[in-house]
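In what follows, structures are represented as structure tokens.
Values quoted throughout were computed directly from the atomic coordinates according to the rules given, and no laboratory measurement underlies them. This structure is a prediction, so every number in the text was calculated from the model and none was measured.
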Structure I
Amino acid sequence: MSEPGTPTLDQLTIFLTVVDTGSFAAAGRKLNRAVSVISYGIANLEVQLGVLLFEREGTRRPQLTVEGRAVLAEAKTIAQGVDGLRAKVKGMLDGLEAEVNLAVDVMLPADRLGRVLRDFAVAFPTVQLRLHAEALGAITALVLDREAVLGLSGPLSAGVEGIERRAAGSVPMVPVAAPDHPLGRMTTIEPGAGRDYTQLVLSDRSRFTEGQDYSVFSPKTWRLADLGAKHALLQQGVGWGNMPLPMIEADLVAGTLVRLAMPDHTGGTYRFSGIWRRDTPPGPAASWLLDRFVELGRDDVEMEGMGDV
């Protein structure tokens, strides 16, 4: 059983051009080559593969054979791969990153993240992205440890040595509970009432802020490392806790969660910053991400009567 040879990239280019233009003569004009060179290239490709690619008899225009149609699909895949390789290398030669590692605070609204990354994929098709979703000080830790070149962090990045920051909007954090939770059933919540019930608290998975508490008011706490798990437990009435308003707006409308009018804890503004190491400034693609997050953050409207978290 004979083995096919290995075609050259030039032979595949000639083959694809003939298919695209519809004739050997048109392919020659497009590639600026004589028709005899085009015909010779196709003949050599057929010899290499051991199959006939075009029906040349009885038709003015070369028609693909069954084998030719099968080869066409593979040839297109190879050509696209080569084009992608060339684009990636050109980007690197022009200073464009091959990959961007991005660390994002879980408090960032999901629709904003999705919108930015959708546009990023269009603007930088050759740049691969690695996304880390973390909480609290873990974003800063990833940037400091060089595991992420860019971070979208909450306020815990402020004042960290070696970290540069740009304001990138904010999100309101509000206390909520299930409607059948004791606090959720109260018409009037007295000052200090939250201390009598379990507060669900998001914990830091890094050692950057190990042992530090933020917006913790109850001595009874459950610590969770996942914001989605906290959301689910709040819905089940396990405890009360603070959540980013955009994440639970649908719950408030549906009545699966209620906002708690706690006189001593009305919530707070959770501010985002784009962060990077001072000695490792972001490249073109990462800078585009940073600018986009900063731009969208300018539209954030802060709620009255809320201080910073």
Structure II
Amino acid sequence: MNPVREAVTVIGLGSMGSALAGALTGQGHPVTVWNRTPERARALVAKGATSAATPAEAVAASRLVIVCVLDYDAMHAVLDPVASELAGKTLVNLTSGSPEQAKEASAWAASHGADYLDGAIMTTPPGVGSPEMMFLYSGSADAFATHRPTLSGLGDPLHLGTDPGLASLYDAGLLGLMWAALTGWLHGTALATAEKTQAVAFTEIAVRWLTAVGGFMSTYAPQVDAGRYPGDDATVDVQIAAIDHLLHAAADRGIDNALPLLLKQTMERAKAAGHGADSYGSVIEVLRKPQGSAPAAGTDAGSAAGAA
């Protein structure tokens, strides 16, 4: 016997919203969709979804309402006129925005009697529905527990905590990590291919290297939490010397060095703040302070040892 699937409403049928509705429809959920341009619903209706004529009709159709639109202003433009219809429902907002906007939206939903989850989609539309792709959520723990089976159909659902701004905060941080990693890979690829190496060959090695980099992150994370950075693997001083080799190799091959120069400058700021003999994790201390601000009074034990 097939399990009874939860009814879901999806508001917003851009590329991502259509992927969300398509995944849920394909898994047998009764899915109601609404989009400002009704033509976007045709392909989903052909697969079994129901197209609502109005936002009020869409919200009324399901206890679980997922919104994925351009921005928070667009979300409010759609939902403010029908806010009274949200009472007793769960609103899952997968619209990109800031942590502050998420907190405001949570308070707004609560004022209308709705549970609220803010979410971040850590994939592109083709990845929706894959259990390997992360979907980050924050907000009501009860709402997450209730609707987790349905949300699991979109990707691996991770609840970060009851602070509704956490999903947006993680999203911003993880995107920064992605851009930094991809740009670093592209710089390395430019360097390797200057010697006629194929990008595919270099990337095979680079992907293996990222496994080791992940290990470094796991080593430094407890140091960051403790505020102590024992330099027992490779110190900031060692990294400054090493990055000069990259700068020279790239300059000799006409490769733009803006990124590694920025990294070296950041390392040098950490050294100037007394972290030369500390681990690379100590660089976070200068990232937490505006450039040019004075170091906080009293360094940690690791820094004191490094400065001695």
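11 is what came out when relative contact order in percent (Cα under 8 Å, 6 or more apart) was calculated for one structure; which of I, II is it? Please list the in-between numbers first.
Working: I: 20; II: 11.
Traced to structure II.
Further, regarding this structure: I, II: which one has helix-only ellipticity at 222 nm (-39500 (n - 2.57) for each DSSP H run of 4 or more, over all residues; to 500), as calculated, at -15500?
The read-out comes from structure II.
Can I ask one more? Hey, Cα extents along the principal axes in Å, for residues 44-123 alone derived from one of I, II reads 67, 30, 21; which structure?
Matching structure: I.
Quick check: 24.1, 72 is what I get for Rg and Dmax of the Cα atoms in Å, calculated from one of I, II. Which structure matches?
That value comes from structure II.
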